[in-house]
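*Asks:* Read through the structures below before going on.
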Structure 1
Amino acid sequence: MKWFACLFLLAAPFWESKAPADWTEEELQSLLTDSPWAETIAAPAQGDAPPLLVYLATAAPMEAAERERDRRYKRKRPNEPVDPLAEEYRAWLAENRTTAIVLTINIGRVHGLDIEPDAGRMEQECVMHVGRKKLKMIGHFPPSTGDPYLRLAFPREVSPTDKSVTFELYLPGVAMPYRTVEFKVKDMMLKGKLEI
C-alpha cells in the first residue's frame, strides 16, 4: 500500500502527462487559476475589493492552456469575428517570447486604462522585483473583446537561482488598485527548466 502512495505522489502533473486537447475542463481551469504559474491576489488587508486572478502567460504550460482555451472557444463559436487587439498581442508575443515575461490579470472591463494619465501611471508604478533588481514594465495590452485580460510585459531577467519573482502593481479602474503578487521560482521548474 505504501508503494502505491509513493507512486501516486511521484506521478507527473496532468500538464506534463497529457496533451492539452486531452485536458478536462476542470484541469484546464485549475491550471489557469491554481497552479505554480497562477495566483489569486486579495486586496490589501483593510479593503474589501474582490480578489484578482493573475497568471504568467509566457510559461509554457500557460501558453498551452491559453491556446487550448481559445481552440475550444472557437469551436463553440466558429463565426466570432477576429479581434484585432487580440491578434496584435499574439503577434507581439511571438516576436518577444524569449525576451519578455507577460503577467496576465483578469480585471474585467475597467475604464481607467482608457484614460492616458491612468495608463501612464500604471506604466510607471508597475514593477517586477527579482532578487535585488527592480525592473519596470516594458509595455501592456489592455483587455479587448477577444482577449478580456490586462497583459503587462516585463523584461525576462529571472534565473533558476532566484528565489522568487514579485510584482508590485497599480491597476487603474480596479477597487484597491495597488496589489502585490509573488511567484516562487522553485515551483515554476518544469523538467529541469524554469518556465516563466
Structure 2
Amino acid sequence: MKIVKQSASAVAVVAALLNNGGVVICPTDTVYGFLADAQNKKAVEKIYKIKKRPKLKPLSVFVKDFKMAQELAEIDSRQAKVLKKFWPGKVTAVLKRKSGVKIYGVAKDTIAIRIPNHKFLNTLLKKVNRPLVQTSVNISGKPPLNNIQEIIETLGRSDLPILIVNGGDLKKSKPSKIINITSKKMLRLR
C-alpha cells in the first residue's frame, strides 16, 4: 500500500497507476471511492476482490465530461436536459448502455454514470482520459469509510496493491443519489 497526499503533483502518479491496472482509493465530492480503469477487466476484478463485493452487483462509472458519457450510453435530448441540471455533481444516472462498448463491472444493458464535482478527481479523469469504475470505500455491506485512518486500518492489509490518495477525513456524507432515466419517468433508486 502506498499513500500520496492529494495534490496537483499526485495526479500523474495516480494516473500512471490507473493506466497500469492498479486500484486507487480517492476522495470524491461525496465519499472516498475505489477507482479502476473501466476498460481493464483485471483492474475491475481487483475492486470486487478487495471490497468483497458480489460480482452480480454492478459498479458505476466516473467520466470526465458529457461527451464521454455519450460514448458509453444512449442519451436522448430529454435525458441530456436532465443530466445537465445535475452534472457535474452528486447524482449518478442509470442509462441504456451503448452496444459494443468495452467496459467491465457494469450491467449488461445499462450503465450508471456520473461526472463528479471534485477538483482533484476531475483533473485525474482528464489526465487518464477514459472511464473509471468506482464504488464507495468499504467492505461490501458495511458503511462507507471517510476517515483516512480507518481506511488505512481496514484496507491497508489487502494483499492487492492499493494507492491511497490522502485528502484527509471527509465530512459525513451520503453516497451519490442514483436516478434511473432509462424510461420517460425518472425513478430515484437511492
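*Asks:* One of 1, 2 was used to calculate FRET efficiency 1/(1 + (r/R0)^6) of positions 95 and 175 (r between Cβ atoms, R0 = 41 Å, to 0.05), giving 1.00; which?
*Replies:* Working: 1: 0.75; 2: 1.00.
Label of the source structure: 2.
*Asks:* If you work out relative contact order in percent (Cα under 8 Å, 6 or more apart) for 1, 2, which one comes out largest? Walk me through the intermediate numbers first.
*Replies:* Working: 1: 21; 2: 35.
Largest one: structure 2.
*Asks:* For the read-out FRET efficiency 1/(1 + (r/R0)^6) of positions 55 and 87 (r between Cβ atoms, R0 = 25 Å, to 0.05), a value of 0.75 was computed from one structure; give its label from 1, 2.
*Replies:* Details: 1: 0.75; 2: 0.35.
Source structure for this number: 1.
*Asks:* Work out the source of 0.94 here, i.e. which of 1, 2 gives that when Rg/Rh (Cα atoms, Kirkwood Rh) is computed. Each step should come with its number before you reach the end.
*Replies:* Numbers: 1: 0.98; 2: 0.94.
Source structure: 2.
Read-outs: derived from the displayed coordinates by stated rules, not from any lab. Predicted model, so just to flag it, every value in this text is computed and none were measured. Cβ atoms are built from the backbone, for glycine too; each structure is taken alone.
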